[in-house]
Structure 1
Amino acid sequence: MRIAHFSDSHISIQHPARLDDLRRAVDEVNASQPDLVIHTGDITHDAHVQEYQQAHAILESLHVPYFVIPGNRDQRAVLLPVFKKRLSTTGEYIQYTLEDFAVRILLLDTVSTASNKGQLCVERLAHAIAVLEQEDPRPLLVFMHHTPFDVMEIPDPFQFEDRAAVEKLTAAFGRCRNLRAIYCGHVHRNVQATIGHLPVSAITCMACDLRKGQLSEEDKTRPMYRILEW
């Protein structure tokens, strides 16, 4: 199974070039023919409905199913009506599982309404742990916006409000025999890490003008996505 991972398109009325960044990524992903696409948030920069509509129009040109979760720049109440056909959730949070593929996929909503940092409230944490504890022989992948580990390359390495909640989640990661990897965005850098034995990776942003960290000249401008082979 082949999954294309997008993150941090930051579509903005003030920065129309980011629409081209997203279009180029969609065109390349269509050519590579994955089985599905996942966007791990910060779809827009200011959460204007026009920005979501622009992003939606481009993402709808994907040739395969795609799914989204919110990032800290997104607003659920504005995102939901535009992307309602691309979400599998009926609750307050945009957190759900995909069960109809060769691998199981858990998509976590880590958005806080109080800060740009991540949050795992009691409800979202309980749902995530319940999914991780389910018995299923298929490999399980987790996608989330915020990085559940310290990213030492940035000024504030820990990007959640509550370390104790993240420790409960990562303990559940360790107990899940079929969990294979965790994929994130948010930090606008390509970062690799491990939680216990599990590989964790953050992909840099799709918006070229917001990319940070050490990048080759090619990576500063090329369409940013990652093809995951499972």
Structure 2
Amino acid sequence: MRLPFLSLFRTSPFEGLQEHAEKVKECAWAFQQAIECHISTACQTFEDFRAEVDRLESEADAIKRRIRGHLPKGTLMPVDKFQLFRYLREQDKVLDAVEEALDWISYRSEPGIPEDFAKDFFMLVDAVLDPIEELSVMVTEAHKYFRSYSEKQRKVVKQIIHTIRQQEHEADKVEDAIKQKIFNTSSDPITVFHMVRLAETIGSIADHAENAGDMMRAMLAR
């Protein structure tokens, strides 16, 4: 007989995962504003948005450490704690990719993202934010499943995972289109390298969201 997940904890680790997922979502919003600011010639606050991302990432790290430090040792769990850690790692890597993208932009402020590619990068950022929005929903619904082990609730979580996978695929297509456009329209090798690497780094945000979904699916399968 499978024990209700919450009966094994004074505090469910999914509460911490939910808190962390919300912090990831906040960070993604700040990232979107930073990209819009960087592309806009009228915006002078890119570094402020970048600092906000750094602050949110530090807060998420504190949540991550708390989750890892409060899992009870030697307690029988329906979810393998290493699977839980792997899920948390992938969710946290979303933040790492966001920070890496902003760092990469800051290395070359001029021309940064040329105006001809502004719309393309806006589309890519929008595409990678979609699966981030779903992460917190997925954790919330998974929390409900591990309270009840309802097959209906399990299907709800699996559908969210499927949605994240589809969204990541759409983000991949936008990333590929940007890289193709860069190679076909840009002649400066430094600009080509800078923008291709930026597109790949932003695209990896959705990759890690999909990986988190895969880790959640593995936990559901136990």
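Just so you know, all these numbers are worked out from the coordinates, no wet-lab data involved. Everything quoted here is computed from the prediction, not taken from an experiment. Cβ atoms are built from the backbone, for glycine too; each structure is taken alone.
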**Prompt:** Can you tell which of 1, 2 yields -28500 when helix-only ellipticity at 222 nm (-39500 (n - 2.57) for each DSSP H run of 4 or more, over all residues; to 500) is derived from it?
**Reply:** 2
**Prompt:** Comparing mean projected area of the Cα convex hull in nm², for residues 149-196 alone across 1, 2, which is largest?
**Reply:** 2
**Request:** Using the calculated result 23 for relative contact order in percent (Cα under 8 Å, 6 or more apart), pick out the matching structure from 1, 2.
**Result:** 1
**Complete:** If you rank structures 1, 2 by mean projected area of the Cα convex hull in nm², the highest one is 2
**Prompt:** When distance in nm of label points 7 Å out along Cα→Cβ at positions 69 and 101 is calculated, the result is 3.1; to which of the structures 1, 2 does this value belong?
**Reply:** 2
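Work out mean count of other Cβ atoms within 10 Å over residues 29-36 for each of structures 1, 2, then name the structure with the largest result. Mind showing how you got there, number by number?
Working: 1: 14.9; 2: 20.9.
If we compare mean count of other Cβ atoms within 10 Å over residues 29-36 over 1, 2, the biggest value is for 2.
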